[in-house]
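Read-outs throughout are calculated quantities, based only on the coordinates presented, and are distinct from any laboratory measurement. No experiment lies behind these values; they were computed from the predicted model shown. Cβ atoms are built from the backbone, for glycine too; each structure is taken alone.
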Structure I
């Protein structure tokens, strides 16, 4: 079930804060650009 799987996934994530809680700024910036482009495309399509 989902609840069991997500519980295990969160435990795995929380077990290594130094290695798994680090934001990759390059990847984060890429996703921000993708989201901005998506928002713009949706706004233009709805206009």
Structure II
């Protein structure tokens, strides 16, 4: 599955995952250095 995240600073991240819920949880915990630039409030937009 391909997904798009948007951060509080209006930056975007495009990624792919088999289990979106688990992957999103990793993003929220800060386990992925590529999404730390998005800021604190990250949401899935697609």
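Observations, loosely collected:
- If distance in nm of label points 7 Å out along Cα→Cβ at positions 4 and 36 is computed and equals 2.6, the structure in I, II: II
- Structure (I, II) behind the derived value -6500 of helix-only ellipticity at 222 nm (-39500 (n - 2.57) for each DSSP H run of 4 or more, over all residues; to 500): II
- Mean projected area of the Cα convex hull in nm² - structure with the largest value, from I, II: I
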